[in-house]
Structure P
């Protein structure tokens, strides 16, 4: 239920209720998300520092995957993406007090969070646990077939999942990653950034390149 309003928050227009109201709808999903911290403190998802951190992880992944798999971004392009993300964040209606003013400040914010604040919570460890122990057989797949494809699937899934995490996140979560694996991952990424792949991508119809929310937001309906 969260995907449509999130996409409308990102791609919607302030002049269109489907866009202007989507952010507050996403925010309101989080009213009940609260509890106790291991140190005895309390947390709430709508605390501005907590809510912005969740947003920051989205922004960082957009920047990372564009820079890794599409093209090497210039500083100006990174700045533009970050500034546009500020518009997206403000649509949630949560205080923007923790939000860095520009991309350079966002980089410093990210480094501080990863180096000093973020810890390997059991929930996060559980979420990436299948990377090391393998994924269970999906209900729709016959067990005999899964036994045949699982070794390849698990190997590829672990490679892509672990390689796509920030280095310090891998360290926090105790995920093994060698220099050799990093070189393989970067070679894989370079293929996707190559001119032939980008040429093919640029010549695909818009409906194949972007989801419906993005097409609507950019006037291609």
Structure Q
């Protein structure tokens, strides 16, 4: 599940990176807070995958724990990928040549499908739905599979968080692209029956019977 980086978290990560790795005491001196406060924040950030701990041997006494940023932690500092994605999508959508624009959009769709396809080895649609939900959760999304109350109701992939939030607020067509990616991955028709852009609290992708 994605975690919000508040200002204090950001200051902690910046200090660790600026120091090239830091001990609890170094962070206490840098941030002017107590060791208890630093440890609590480090434990939480470590649990969220932003920080890793290493043991550094000393000439005397016990090793000292040194905290460094993980790849995720580094990405959280100055990550402008969301803005870049919006700019690229706008440029693609503004291509005047219909054939070229369609071709570029198809390549984007193919790349999104390829990124997930290897995580869906099952043949049967119901198993592939479960595998798709698991793959999306691994990418930090809050997703669940839902089944209707009545017998024969179609399964639903419910997304409580949007993987393309910034893009969707600019161009709702990204929702159609996401739907078509799921159709390709599942080998079954998919309908976007609820969307956050329409005021719903989640996006529901209703899975139909394979044609």
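Compute mean count of other Cβ atoms within 10 Å over residues 58-65 for each of P, Q and report the one that scores greatest.
Numbers: P: 15.9; Q: 8.8.
Going through P, Q one by one, mean count of other Cβ atoms within 10 Å over residues 58-65 peaks for structure P.
Taking mean count of other Cβ atoms within 10 Å over residues 10-17 for each of P, Q, which is largest? Please list the in-between numbers first.
Details: P: 14.6; Q: 18.1.
That would be structure Q.
Match the computed value -18500 of helix-only ellipticity at 222 nm (-39500 (n - 2.57) for each DSSP H run of 4 or more, over all residues; to 500) to one of the structures P, Q, and report its label.
Values: P: -18500; Q: -15500.
The read-out was computed on structure P.
Looking at structures P, Q, which one was relative contact order in percent (Cα under 8 Å, 6 or more apart) calculated from, given that it came out as 14? Don't skip to the answer; put the middle values down first.
Numbers: P: 21; Q: 14.
It must be structure Q, since only it matches.
Of the structures labelled P, Q, which one yields 1.00 when FRET efficiency 1/(1 + (r/R0)^6) of positions 50 and 74 (r between Cβ atoms, R0 = 25 Å, to 0.05) is computed from its coordinates? All intermediate terms of the calculation are to be shown ahead of the outcome.
Details: P: 0.20; Q: 1.00.
For FRET efficiency 1/(1 + (r/R0)^6) of positions 50 and 74 (r between Cβ atoms, R0 = 25 Å, to 0.05), the value 1.00 is produced by structure Q.
Rule-based calculations on the coordinates, nothing more; no lab input. Predicted model only: the values in this text are computed from it and were never measured. Cβ atoms are built from the backbone, for glycine too; each structure is taken alone.
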